[in-house]
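Each value in this text was obtained by applying a stated rule to the coordinates, not by laboratory testing. All values derive from a computational prediction rather than experimental measurement. Cβ atoms are built from the backbone, for glycine too; each structure is taken alone.
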Structure I
Amino acid sequence: MAPAFIALDWGTTSFRAYKVAGDGQVLDTLSAPHGILSVTDGNFEAALESHIGTWDTNLPVMAAGMITSRQGWIELPYVACPASAADLARALHHHTTASGRRIAFATGLSYRSPDGMPDVMRSEEVQVFGSLGQGANHFVTPGTHSKWITTDGDRIVRYATYVTGEVFAALKAHTILGRLMKDGPDDEQAFAQGVRGALADPAGFLHRIFSARSLGLFGELAPESIASYLSGQVIGTEVAHAIRDNPRDAEYVVLASPGIGGRYVKAIGLAGLNVRYGDPEAIVKGLTIIARQAGLI
C-alpha cells in the first residue's frame with residue numbers, strides 16, 4: 001500500500017512521525033525524545049530532516065502538537081470551542097521547507113470556562129477527532145497536562161486541563177517527598193491506596209501528600225512504593241475534581257499509552273465511572289480526517 005502523507009505529533013518532549021496510507025493505516029513509524037524544547041537554535045527544519053530525511057519529500061506533511069506553540073516552529077492562534085475537525089482544516093497554516101516538503105500545521109483549541117478561566121490545548125483535540133463515532137463523548141488524555149474533554153456530535157464543546165504530570169514530577173524531584181523514594185516497579189496496591197485517599201478527601205491535597213513521606217518514615221510504605229502512592233494521590237485528586245463537572249453515568253475513553261493510560265483507567269474505575277482504553281493511534285486517524293477535509297489527500 002502506498003503512503004499518502006506523513007503525520008507528525010511533535011510535542012514538548014517527544015517527536016513522533018508516521019507514514020500513513022490514504023485510509024489512515026500506519027505504514028511506518030518512528031519516535032525520538034526530541035521535543036520542541038530540545039531543538040537547537042530553533043532550527044526545526046534540520047531537526048525534522050534528521051528524523052524523516054529518508055522519507056519521500058513529495059508526501060505532504062500534517063503536523064500537530066506543541067510545534068505550533070509559542071516555543072515551536074510557528075505560533076498559530078487557537079480556534080475557539082466549540083470546534084470540529086473541519087474548523088481545524090480551514091485554519092491550517094501551509095509552509096514549504098528548503099528541501100521542498102509541504103507542511104500543513106494544525107493549530108489547537110481554546111476554551112473559556114463558565115468562571116471565566118481560559119484554557120488551551122494542542123494535539124489532544126486531534127486525538128479526540130480521531131476517536132469520534134464510537135459511542136462515547138467524554139475523553140481523557142493523560143500526560144504532563146491532562147485533559148478532560150467533552151464532545152457533542154463532531155465538535156469539542158468544552159474541556160479542562162490539569163497539570164498532574166508536571167506536579168508529580170516536581171514533587172518527586174524537587175521536594176522532600178521524593179527523598180525516601182527508591183526506584184522499583186509500579187506498585188498497584190500503593191497506587192490504589194493513594195487514589196482512594198484522594199477521592200475521599202479531594203480538598204485536602206496539600207495535607208495528604210505529606211503522607212508520602214510520613215508513611216515511609218514509619219515503615220508503612222516501602223521506599224520502592226512511595227512513587228506509586230504519590231502518583232495515586234495526584235491522579236486521584238485530578239479525577240475527584242474532574243468528576244464534579246462530568247456525568248458519573250457516562251463512558252470515559254482514555255487516550256494514552258498503556259503505562260500512564262493504565263493508571264488513569266484504574267483511578268477512574270476506582271471512582272466508580274465506566275472507563276475504557278481508546279485507540280492508541282487516534283492522533284493519526286484525526287490527522288487523516290483533517291488532511292482529507294483540507295483536500296491534502
Structure II
Amino acid sequence: MSVKYAFIAGEEGGAWTVASMCRWARVSRSGYYAWASRPVSARAARREQLAVLIEHSFTASDETYGYRRVHADLAAWGWDVDDDTVRQIMRDLGLMPCQPRPWRPTTTISCDAGQTPDLVNRDFTAEQPATKLVGDITYIRSWEGWLYLATVLDCCTKKVVGYAMADHMRTSLVTDALGMAHHNGHTRAGITIMHTDRGVQYTSHVYAEFTNNIGVTRSVGRTGICYDNAWTESFNGTLKNELVHRTVYPTREHARVDITHWIELRYNTRRRHSALGYRTPDQAEKDWYETNSVARTIGY
C-alpha cells in the first residue's frame with residue numbers, strides 16, 4: 001500500500017488530482033492523507049541520507065563506481081552500512097556504472113625475444129614498491145589519428161609510476177615511460193623487475209641497453225598469451241571503459257591532457273582499488289612507507 005501512496009505523493013501537484021489518483025490506485029483519500037501526515041521513520045530518514053551520499057560517490061567517480069567501491073567510500077566517510085543495502089539503493093536510484101567494451105587493437109609481437117625469461121609467472125603482487133613493475137602500450141583514437149600510451153605500473157601499490165604518449169610506437173615511447181618511473185624514484189638498481197609482453201619495442205636492443213643502464217631486470221611473457229601480462233591489460237581496460245570510450249577527442253593533444261588528468265588526479269589519487277582493500281594507489285604507497293618507517297625506527 002505504501003508504494004501506491006508514495007507514487008501519489010510523487011505526482012501530487014501535477015496534471016492529476018489526488019482524488020483521481022486515489023481512485024485509480026484503489027486507495028482512499030483519507031488513507032493517503034493519513035500516510036502523508038505520518039512522521040518519517042528513523043529507518044527511512046537514514047535511507048534518504050544514504051541515497052544522497054551514494055549518489056554523490058557515484059557522480060564523483062564519473063559514474064564508474066559499482067556498489068563495492070561506493071560502499072568503501074561510505075566506510076571511509078564513517079558510515080556503517082551493509083554493502084547489499086548500498087546495492088539495493090543504487091538499483092532503486094538507477095545508478096549503473098559504465099560497462100567495458102571488448103575490442104582492443106593488438107600489439108605487434110616480436111619474433112625474437114632472445115633469452116629473456118618470464119620472472120613474474122602471472123603473479124602481479126609485490127611486498128614492496130619498486131620491486132616488480134609491469135608495462136604495456138595501448139591506443140587512443142582521435143580525429144587526428146592514433147595516440148599511443150605506454151605505462152609503467154607498480155605491482156605493490158597498483159600505481160601508475162611512469163607513462164608517455166606520442167603519435168608513434170617507436171622504442172623511445174617505452175623508454176620515456178620507464179625513464180619517468182626511474183627519475184621519480186620508482187626503480188631500485190639490481191632489484192626492480194620490469195615485466196612486459198614481447199612487443200618489438202620491449203625486445204629491442206635500445207630498450208635492453210636502457211634497462212641495463214638503470215639496473216632494471218627485464219621479464220617478458222609468452223607470445224600471444226594475454227594472461228602473462230594481465231595486470232596491464234586490466235589497467236588498459238579500466239582506462240578505456242572509464243574514460244576513453246566515453247569521450248571524443250578532436251586532437252591528440254586533447255587526448256593527452258585528458259589522460260594525464262585521469263592518471264594523476266583520479267586513478268592514482270582518488271580511484272579505490274579492490275586489490276588494495278579499496279584504498280587508492282597513493283594511499284597504499286603512503287601506508288607502506290609509513291609502516292616501514294615505523295618498523296625501522298623501533299628496530300624491526
Structure III
Amino acid sequence: MNEQILAVQRMQDYIETHLTDEITMADLAGAALFSPWYSYRLFKMLTGITPSDYIRRLRLSESAKKLKNEDVKISDIAFEIGFGSVDGYQRAFVREFGCNPKEYAKNPVPITLFIPYGVKFRDLRKDECKMENIKNVFIQVIKKPERKVIIKRGKTADDYFEYCEEVGCDVWGLLMSMDSLCGEPVCLWLPDSMKKSGTSTYVQGVEVDKDFEGDIPDGFDIISLPEAEYLMFQGEPFREEDYCEAITAVQQSMNNYDPSVIGYKWDKENPRIQLEPRGERGYIELMAVRK
C-alpha cells in the first residue's frame with residue numbers, strides 16, 4: 001500500500017477521532033505528514049471530495065443519528081458539531097438530506113447517511129486474499145422470526161464489489177438510517193425463488209416486522225421471509241485492514257462444514273445472510289438449515 005493512500009487514511013482516522021473538535025487543514029497535514037497543500041490535493045483525489053465537505057457530511061450524518069435515537073435539542077446539536085448558528089445547521093441539513101432536522105426528529109424517514117469508507121480498503125479485494133494462518137470460527141444455531149426485508153436489487157451482482165459497481169455504495173448509508181429488527185442492515189444472497197428476472201442474487205436491505213406496512217424508499221422492493229433456523233458462522237476479531245482474510249476464513253469454514261453432524265441439512269429456500277464486517281466482533285455470515 002503506497003504512502004499516499006496511507007496519508008489520506010491517517011487524515012480520515014484523525015477526522016473520525018476529532019469529529020466534535022475544530023479541525024484545520026494544518027491538523028490534517030500533521031496527520032498526513034505532508035504539506036497542507038499536498039494533503040488537501042491527495043485527500044480530494046482519493047476520496048472525491050474536499051476535506052471540509054467530508055467533515056461537514058460526516059458531522060451532519062452523526063447529528064441525524066442523534067436526532068433519531070436521542071431526545072436532543074436542535075440548537076445543542078448545531079453547536080456541538082461546529083455550526084455557528086442554528087439556521088446554518090438547518091440549511092445544511094436540508095441540503096444534505098432534503099428535510100428539516102426538526103421534522104426529521106419527529107418523523108425519521110429514510111435518508112442517505114454519509115458513510116466514510118477508508119481509502120486503504122480499496123486495494124484490498126477479497127479475491128486477492130491468501131490465508132496464511134488458520135483462524136477460529138464460532139458456530140451456533142439461531143432462529144430468525146417470520147419477517148419482511150426491504151431490499152435494493154442490483155442487476156447481475158453475486159457479491160459486494162459487483163453490487164457496489166451496479167447500485168453504488170450510498171445504499172448502505174440509506175439503510176443505516178432505517179430501523180431494523182436485528183439492529184443493523186443485512187446483505188443477502190437470494191435463492192432463485194426470491195429473485196426477479198434481470199436482477200441480482202446479492203442484495204442489501206433491512207429486516208422489518210412481518211406486519212410492516214410503512215413507506216418503502218423509491219427503487220426498493222420488499223420480500224417476506226418465513227421463520228427459519230440458521231447456522232451463524234462468526235470469525236475472530238480482526239484488524240480492519242485484514243477484513244478480506246477474515247471473510248475468507250469464515251467462508252472456507254462454511255464451505256467445509258457438514259450440518260448433518262448436528263442433525264441438520266442446508267435450507268436452500270432461504271437466503272444466505274451477511275452482516276457488515278466489523279473488526280471488533282469478527283466477520284459473520286448465516287446459512288439457513290432445517291432438521
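Of note:
- Computed 14.2, 41 for Rg and Dmax of the Cα atoms in Å, for residues 184-247 alone - originating structure among I, II, III: II
- The maximum of distance in nm of label points 7 Å out along Cα→Cβ at positions 216 and 232 over structures I, II, III, that is, the highest value, falls on III.
- Comparing distance in nm of label points 7 Å out along Cα→Cβ at positions 56 and 176 across structures I, II, III, the highest figure comes from I.
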